[in-house]
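Before anything else, here is the set of structures, which you'll find just below.
Derivation of every value follows stated rules applied to the coordinates shown; laboratory data play no part. In this text, all values refer to a predicted model and were calculated from it rather than measured experimentally. Cβ atoms are built from the backbone, for glycine too; each structure is taken alone.
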Structure 1
Amino acid sequence: PATVSYNAATRTATLDPASGLASDGTFTATLVGGSTAIRDTAGTPLASTNWTFRTGPAPAITAFTPGANALLVRRSNNVAVTFSEVVQGAGPATFTVKNAATGALVPAAVFRNGTTNQWILDPQQALAAKTKYTVTVTGGPAAIRDLAGNQLVTKTWQFTTGSF
């Protein structure tokens, strides 16, 4: 299902799908002309036409640190994630670290590393010693996605801090 709107001033019709198009998909758009379909204000029918287009790939995580199941991670370390492309929606609600045993969220700042595709989670204080943590990087329509709206697949991993 989709909604169609028309702007008479610019003579532009817009098709807005009810849900996002799948990433890495091929789609066909069709305009149906004829006396009972699309026609101009004088009633002249549009010739039916169609075209095919592809959506781009979804963003992916290409690197992250600390690594999955890493041990003896320094308590002062930041968590970093590098994406395959520029993303939007990254922030404290979509890039989190929690104590694996208690589920307590680690208060942290989340920011982009300059103009790179790397995002940094910087805890407000040192992590607890000898503690397992869970990192979650959340994708979705209102979470991490690329500039075209293709959604990241949510990724979760764990690491354990050392004494220092």
Structure 2
Amino acid sequence: LKAYSTPGGQYRVYADDLVNFMTERKMRIPKDLETLCERKTPVGILIVEDEVGLNSVIKQYFKKEFPDAELYQAFDGFEAGSIMVGKKPDVVILDLNLPGVDGLELCKKINATDEFGNPAVIVITALQDTEIEKQVHDLNVIAFFRKPLVLSELSQAIRSCSEK
């Protein structure tokens, strides 16, 4: 059974993980648990971009595009890691060129552990290195965008991953 430890030393099991566990073992799933899993929860979106202006523009755009979403902002890799551990966002918009922990390293950590809740990762970058796109796709990134961004394309990528 997949469980996560909280900062207080207790354990948390997400309803979907419990249902998967019970289904694999052919156990009866209580109606209350099924109902809980069927509820549509708001999508959590973390924007990780060190350029304050761009981060704010993306957030304002997403407020209109995804009014029910929980929006989080981080301006460096360390802050992003802290937010991901605490909030477990569904989607992370990740700039690769960050102070502190760089975006590529953070992407590797997201891919290597369940500690962050397995978010869908969308990479944004101003870097023109063609090899970087291949590296991030090898890390299960669902979309890759170069700056300057077209915000409607970014929101479409979020919609496509939240429909899965």
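Which structure, out of 1, 2, was helix-only ellipticity at 222 nm (-39500 (n - 2.57) for each DSSP H run of 4 or more, over all residues; to 500) calculated from, if the result is -13000?
Working: 1: 0; 2: -13000.
Corresponding structure: 2.
Ranked by FRET efficiency 1/(1 + (r/R0)^6) of positions 15 and 47 (r between Cβ atoms, R0 = 30 Å, to 0.05), which of 1, 2 sits at the highest value? Don't skip to the end; give the middle numbers.
On the way: 1: 0.95; 2: 0.70.
Going through 1, 2 one by one, FRET efficiency 1/(1 + (r/R0)^6) of positions 15 and 47 (r between Cβ atoms, R0 = 30 Å, to 0.05) peaks for structure 1.
Rg/Rh (Cα atoms, Kirkwood Rh), for residues 71-110 alone was computed and gave 1.00; which structure, 1, 2, did it come from? Intermediate results must be reported in sequence, preceding the final value.
On the way: 1: 1.00; 2: 0.90.
The correct label is 1.
If percent of Cα pairs over 20 Å apart is computed to be 54, which of 1, 2 is the source?
On the way: 1: 61; 2: 54.
Source structure: 2.
Which structure, out of 1, 2, was relative contact order in percent (Cα under 8 Å, 6 or more apart) derived from, given a value of 22?
Details: 1: 22; 2: 17.
Derived from 1, not from the others.
Of structures 1, 2, which gives -0.61, -0.68 when log10 I(q)/I(0) by the Debye sum over Cα atoms at q = 0.16, 0.17 Å⁻¹, for residues 7-54 alone is computed from the coordinates? Mind showing how you got there, number by number?
Values: 1: -0.61, -0.68; 2: -0.67, -0.71.
The structure behind it is 1.
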